[in-house]
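Values in this text are rule-based calculations from the coordinates and carry no lab data. Predicted, not measured: the structure shown is a model, and the values here were computed from it. Cβ atoms are built from the backbone, for glycine too; each structure is taken alone.
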Structure 1
Amino acid sequence: MGLVTKEQDEKRPSQFIKLEDKSKLILFSNLYKAKTHFLKAKNTSVLCGGEKCYFCDAGIKSRMEYFYYGEVDGEEGIVRVPASVFYALNDQERVLEIDKRDSIWIISKKGSGLDTEYGVARGKEAGVPTISLEKANVKLTTALDIYVKNLEQKYKEFSKEPVADFDLEEEIPSND
């Protein structure tokens with residue numbers, strides 16, 4: 001590891017690799033998605049309960065989260081892809097008639113929090129992947145099945161609390 005001289009640049013470790021401005025993204029897996037609610041009063045997310053969801057009924061907006069197993073700037077792992085990036089990748093895949101896993105994608109990021117705006121540009125060909133699609137899918141589903149199970153547990157825990165305990169005017173944070 002070594003000596004760190006720019007201590008303020010250190011970031012808290014996360015379960016997911018974050019996309020920053022000028023990040024180079026390579027996708028190895030298929031998509032994994034989960035519908036969640038962000039509970040601002042608890043500063044946590046819970047899984048959406050579906051048709052009879054306690055939080056939907058309480059007026060707390062849901063969001064779709066998109067995940068891939070991939071590589072960001074040389075770091076391999078689970079990548080939470082913001083919705084705007086996911087749809088931009090799909091659009092470029094459709095228009096260019098390519099597979100999004102065959103390219104390196106350059107991410108532009110402006111702003112922070114709810115004001116974050118992302119852009120996507122296709123870089124060069126990704127080359128031969130370091131992991132097969134099947135292995136990447138297994139790694140992704142193994143990690144995300146646990147993540148979703150934890151979100152489901154939080155849903156069970158927090159859905160027992162009165163609706164008044166939650167800030168119903170909350171805004172959904174971006175997935176950055």
Structure 2
Amino acid sequence: MDRKTKKAVLITTIIFFIIAITFMFYKINNIKALQGSSGAYFYKINILKEESKRLSKWDIGISKNDIKTSVNESDSNRKTLDKFRTTIDQISLKKITLFSLSLYLIFILIIFVITKKNKQIYKNKKEKIILQVFITLLVIFLVYKIFTSSIYLNGLYKDAIYYFKLIS
């Protein structure tokens with residue numbers, strides 16, 4: 001690789017890692033034990049009494065207009081509330097996964113374009129074909145993972161709405 005290509009790849013790599021690390025620190029700092037949110041979907045648990053029997057009130061919502069506050073946790077709705085909480089946590093994790101996969105795809109495409117402009121890399125015909133096939137397979141894999149993650153995320157949204165409606 002020539003000096004200009006190495007510099008472009010290095011700058012792109014540094015930007016990629018800065019964005020990824022900043023995003024991860026932001027997400028880690030926002031983790032709280034008794035509450036979670038993912039966009040308009042949220043839950044917050046208020047523990048009122050922690051003795052032999054736990055008494056909790058939940059605030060849950062699936063939009064700004066669709067909120068249930070002070071839902072008392074009971075034996076009849078405990079599983080549904082826990083499933084709602086788990087679903088919201090999974091939505092948040094799936095969004096992180098989608099962001100990371102999309103960022104990685106963009107990174108790979110930028111590197112591909114930068115190296116495509118460098119004629120020195122493609123002097124050997126065999127190496128050129130191997131590199132192009134490898135990058136093409138990697139891009140196809142990432143697009144497939146983004147597509148399946150998006151479908152799974154839509155299912156989680158439907159699950160959250162379902163559990164929300166079950167909670168009285």
Which of 1, 2 yields 1.19 for Rg/Rh (Cα atoms, Kirkwood Rh), as computed? 2
Taking 5.5 as the value of distance in nm of label points 7 Å out along Cα→Cβ at positions 69 and 117 derived from one of the structures shown (1, 2), identify that structure. 2
Kindly point out which one of 1, 2 the value -8000 was derived from, the read-out being helix-only ellipticity at 222 nm (-39500 (n - 2.57) for each DSSP H run of 4 or more, over all residues; to 500). 1
Calculated from one of 1, 2, relative contact order in percent (Cα under 8 Å, 6 or more apart) reads 31, and the structure in question is 1
With mean count of other Cβ atoms within 10 Å over residues 85-92 computed for every candidate in 1, 2, 17.1 is reproduced by structure 1
